[in-house]
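Q: Next up: the structures, one after another.
Where a number appears in this text, it was derived from the coordinates with a stated rule and is not lab data. Please read all numbers here as calculations on a predicted model, not as lab measurements.
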Structure 1
């Protein structure tokens, strides 16, 4: 998906916000209809019935009729797809959308006349009932675009994303494999010995964020001052998120190009980042420490890295059992919880092998991925993959 930064005028921004409001209103109505459905009751209305109800709602509400019917119908279609993903057990159940969070709308039936280039770095896209809106042309737009999504983040930035399914990155066919151990102090440790860290805010930016958070705590709720402080904090958070996503994209592309097999731990990140507060009757322990660990896990992009690897190298990402990967010696295979002397030092008490603890875990992950490849009938790691079809050699008469 190609994503670009929109540059709307104030009048265009108001019109885009109306599109977002209409899409959010229609989505929430669909969520409400399905929220009361239970097994055994009458089936909730589907996409066709909801479109018929939308026509009646537009006739009864002039403010809804002023919006684009394509935007509103696409919100219903996106909801139908979200419910199909939920029943297919690939995504969570769709929930309510709130104002100012995940704002966006989708437009389909895009043709070549809806997109034009103004200069080398500036382009324009035609938005229904808005007109031509400029965006920064920072990369090539793939051919065959049929839809796009306009979105606005909490920092007030507008983006347009053209829906294009990129082709997977071809494997190098060298038989090379790598194990990736994800951590908090080190974002990703490779079995090759390389330690990769997600770029975060600089020291000056962290100090400014702390000052803004203290200022937010003193601001009165509902005041203009509080709104300005929240927007300033959102800009810093968006900057940090952009750097994390950029690091994930570059790291996943590099791994997909250099290795045939990529081994990662099969972690349940949603369970690992669950709050430890507990209940009133059974309060949790170490809540603040657990909250800090949760923030560290989410800030290092554990889930996003594996997701992008699955997209770019489908079938080449192997998820292995994470048990004892940090306690097992990669040289002799001895499992000893006392061998990890600190967060960064691993020293086996059986064979004397010593290395970085995260690298040792990555080596164990690579070894487990190699066993999985061999069990599937593939060639041993380190040997090139022969993708030529095998032919029987017949004797020449």
Structure 2
């Protein structure tokens, strides 16, 4: 295999190794079993983005990175290999089955595909690992399954989207952000960081607001605003930032989830995993629908541009005439075809002023007649400057508002 074909798998394996060190460092001494296994997201993202021809090299290098992490933690080689093959191969099977039918990069389809891969891979891998721990170390099945599956599931939801959204094919970031949206997004990001500090910085929220856990919801509000203002990519990276900060505070034994351990009131590890998982899903869903709406607007804009070019090439303009308000909505290069801008031809009288007095009455009658009245498909109209246009129009079916409308096209006829 050529060196350039190994460069991408090597980069992914290095990222896996670095995030493995970070995840284990953020474990601290409080739990010792891992809050969120971020490298699981690296595995899914690499499989998602690389062609299948490079999967063999990728899987070998990822397993090698896991072996090195196990050696640093002074774990037995055969146990590390067993868990590495379990996690890596299950993720490859899940992504491979998905790629057989689709591989979305953004929008609601990406959320659907990512959730199917994340749930299938984390549950299967977690179940196999829990069964092994139960058979060899007599660890209870349900707690081991819950710990392993949620750690991998949240790692995939937190880590995979920001990496996938950085690709050009994802189109998960707006092409241009207005000044107001940029200001809202920046203020929301700063608000998220400030609210995380208040929620996780010891007893500050209790001293200021007399609450213990209520302030943990505030960062989610700002996270949603960041996603709405800046798009799915920024929302995904904000989730990753929130996760690292929350895990760091928890590692230090500070914040509401760490206090649960002291109170013996709940499973603090599960609480933190659910919190970060919900934050990731919130940003994913908001970003998906925002991306979908922006893509629809882009397609509509491209369609309007193509229609305008087609009308201009054939020296035509299209219009919608509202019979009740006697107002026009024009489409196409009205200035080039009729010699007046569209905003100067919105009223019926303004349009009739372009028409020869001999044709004004019958043109007015043509537009103002009832829906069920006989209506000629086309009509030649002489203008004030001596040119001639061919009007093709028909009454439109009444919509939900019940207003009668006429749709038509004016085409300039060549001089005789």
Structure 3
């Protein structure tokens, strides 16, 4: 056995790690990078690659931040190290934690400043702008990366997302066609094509692209989420909701909020005027507005209910998504059943109980889709209060017990849902 094999150099251990990493044998690669650092505690490339390996797993993501930070400390002028540090910070930041993401953005901007010709640094910067919902800047950074390297898949995916979220459909379609023509086996290109098809209302085409993406890369979470969206979009009420959201994407977030507030003010003024001159049309307008408001909150949960009932489609659902459909859809059907049976049997307060079930569904729909590190707990508490309240009221009405508590508890459930229906569209503690 040679002396070299007994005493490998850090470069040799690092090269072995890179080979293993390219084969997706991350644990073996990590062992090699650790060996390189045992031989040379200042081996910056090993710290960088350790960070990239560790950020692939949620459990080890915090370690990636430490490894990347040490790489930057060793080589402050290394643009690649700073970009990886930005990715690590982004990977560990919880939804709603703007501080770590803004620090990641600062590191990515410094990386671009250190090396303006690094397509990787521009692509990372695009990812950070996407996370912060600054879609024009995300588009600009992604285009800068692709101008340096047309094969940069991270930049292509970021650009497609930025274009989609700005409703620049023609540009996005051109990009997707180019990606698919260049490499028909690119799972990210199929994923981008699938999301584009979902927003255009073609759920069959979307389903095809997402399944193809998962065939090429079974671990693609973006493709799995898209596949679920294509199943949900089979229902007209969710498909139309997605198209409405896509239409709204052409406006900035501030203008979207202005449209919602302006629409509500216009509804209040017009309904108030019609109430005196044309009561029928006033009632019709009120019903239409309530239907629109509830549709925007409940379309996803109700469509997920039907996906959960599909023996094949529900295999793609995560447990949280499955229970979202069961609970939100279940509450809506409970509301319908309560209203119909209450009317048929002339039960007192049946309409109030049905309304409590509907607003409990609104609250639960918000709780299941909220990933904010603080807000998800508050929304879940609100969902429990509204859901238990609606269940109690409905049970009490049919069993004829606890009549004195029915109205107060129903009112709490309804008001909880109303508050959530206002907080959610403006992303108050919601991500």
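Q: Matching task: -26500 is the computed value of helix-only ellipticity at 222 nm (-39500 (n - 2.57) for each DSSP H run of 4 or more, over all residues; to 500). Pick the structure from 1, 2, 3. Let's see the in-between values first.
A: Numbers: 1: -13500; 2: -22000; 3: -26500.
Among 1, 2, 3, the structure yielding -26500 for helix-only ellipticity at 222 nm (-39500 (n - 2.57) for each DSSP H run of 4 or more, over all residues; to 500) is 3.
Q: Next question. Could you tell me which structure in 1, 2, 3 was used to calculate Cα extents along the principal axes in Å as 98, 61, 36? Write down the numbers at each step before the final one.
A: On the way: 1: 81, 77, 58; 2: 98, 61, 36; 3: 92, 45, 39.
Value 98, 61, 36 for Cα extents along the principal axes in Å corresponds to 2 out of 1, 2, 3.
Q: Something else now. Given a value of 12 for relative contact order in percent (Cα under 8 Å, 6 or more apart), point me to the structure among 1, 2, 3 it was derived from. Walk me through the intermediate numbers first.
A: Working: 1: 16; 2: 12; 3: 8.
Corresponding structure: 2.
Q: The value -0.66, -1.14, -1.22 for log10 I(q)/I(0) by the Debye sum over Cα atoms at q = 0.19, 0.29, 0.31 Å⁻¹, for residues 13-68 alone was derived from one model only; which of 1, 2, 3 is it? List each step's numbers first, then the result.
A: On the way: 1: -0.73, -1.21, -1.27; 2: -0.66, -1.14, -1.22; 3: -0.54, -1.16, -1.26.
Of the options listed, only 2 reproduces it.
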